[in-house]
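Take a look at the structures below.
Just so it is clear, none of the values below were taken in a lab; they were calculated from the coordinates. Not measured: the values here are computed from a predicted model. Cβ atoms are built from the backbone, for glycine too; each structure is taken alone.
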Structure I
Amino acid sequence: MNLSYDYVVTLWPALMRGLGETLSIFFLTLVFSLPLGLVFALGSISRFRPFRILCRIYVWLFRGTPLMLQLFFFYYGLGIMANQSGLLFLRLARFPAVVITFALNYAAYFAEIYRAGIQSIDRGQYEAAKTLGFSRSRTMFRIIIPQTIRRIIPPVSNETITLVKDTALANVIAVPELLKVAKDASNRDTTTTAYFLAAMGYLAITFVLTVVYQKLEKRFSRHEQEAV
């Protein structure tokens, strides 16, 4: 391992670009998957049976197959289908393929977290809201979901930290994220320094996320105790 100042300085710009790509994948995945997960969670407990079945099949499909396989399908599989059918709009560039795949995959996991959180709320609160004249949708968004958010912070934080590490899978289709940059530098220079620096980058991100979620948990716990 070569940790000399001069060598690290030469690696730094490429690693920072790779880190930026990793963070872009991470944030865009969250932006799309968190609200999409709520849609599928509500759908999976919907009274409308066809929509409920569709949402449950979606969750089962994306949770039951490997993320890497899904990534290959959206990048290579859709590309092959586009060439064979002439539907060129199906062909995705590398970065959009990664974001779409990750967002759909994580939406399925978040959907299950949301669903479990919603169903953990005491049924008496639904009855009380109905007595007060609240509609089902108003009950859900004004009473149930705010309480659900407090309860799902720990599992959501675990999935979010897992997402940071899963972004490394993007290197299998040559997206220049942090691991891909480190691997290229390591192969070129025959040293593990780039891998070490990449590991420090992942650890820094997960450390920041851990601190943020710990503060959120404490804040919501304090508010819940005050409410009691």
Structure II
Amino acid sequence: MRFSAKVIENRETEDEHVRTLVLQPETPNFTFLPGQWVSIRQPLAEKEVVRAYSMLEPDRLVLCLDAVENGLLSPYLCSISPGTVLQVAGPYGNFVLPDPLPKHLLFVARYTGIVPIYCMLRHLQGLMNPPRITLIYSLPSGAPLFVQELTAWQQSWPQFQLELIEKGPQHREQEVLTRILRQEPHVFPMIAGINDFVKPVRTLLAEFGYKRGQYAFEKFG
């Protein structure tokens, strides 16, 4: 589905390299599942540029933008003014929560790969009986994206456990994942991040006997 959406807010996050756009769809029929994404289509320099962005919140159209240096579209969107109308298409994607929910969800994300997972977490918080949830969240050194909020959730949300990897040896998230899989071999993993992050995690899952359909993934770039 293609539709127009008006920018309501363009706001900062705690990470200087990431912004969020709050959009108001100019159609009453727009719905999506947590984890899905939309594409923004914008004519720039006599050329239409199309980029995909995951929804950040489960109940309204909020997009999270990684300000890519020298990017074609993100510099424009990061500086866009409220009231601007954008052309949007979607929702798309099969990176959504399994139905029925498993007893234990294991999320694995790196940096802005947290966005679709964050949307799922916000949805799960609203359920009467959410499953047990573990999040392995890997971040570049000094990148605070959602760290304060996720840390607070671990203190207030009994079903939620956070494994935060802010810096350290490369692929340390695989060490943490290995430990969890050895302790609890029947979790349902969901992985999101750039391809160089997702690929070795999928390889590790295969070594533990996971087959396609026994986990889900979303890769960017």
Task: Computed 2.7 for distance in nm of label points 7 Å out along Cα→Cβ at positions 24 and 96 - originating structure among I, II - done: II
- [ ] Work out the source of 18.8 here, i.e. which of I, II gives that when mean count of other Cβ atoms within 10 Å over residues 56-63 is computed.
- [x] II
Task: Among I, II, which structure scores highest (criterion: FRET efficiency 1/(1 + (r/R0)^6) of positions 80 and 176 (r between Cβ atoms, R0 = 25 Å, to 0.05)) - done: I
Open item on the list: Given -26500 as the derived value for helix-only ellipticity at 222 nm (-39500 (n - 2.57) for each DSSP H run of 4 or more, over all residues; to 500), which of the supplied structures I, II does it correspond to?
Closed with: I
TODO: Please state which of the structures I, II yields 18.4 when mean count of other Cβ atoms within 10 Å over residues 40-47 is computed from it.
DONE: I
Task: Among I, II, which structure scores highest (criterion: Cα Rg over 2.2 N^0.38 Å) - done: I
Task: Structure (I, II) behind the derived value 0.10 of FRET efficiency 1/(1 + (r/R0)^6) of positions 48 and 104 (r between Cβ atoms, R0 = 30 Å, to 0.05) - done: II
Open item on the list: Among I, II, considering only relative contact order in percent (Cα under 8 Å, 6 or more apart), which has the greatest calculated value?
Closed with: I
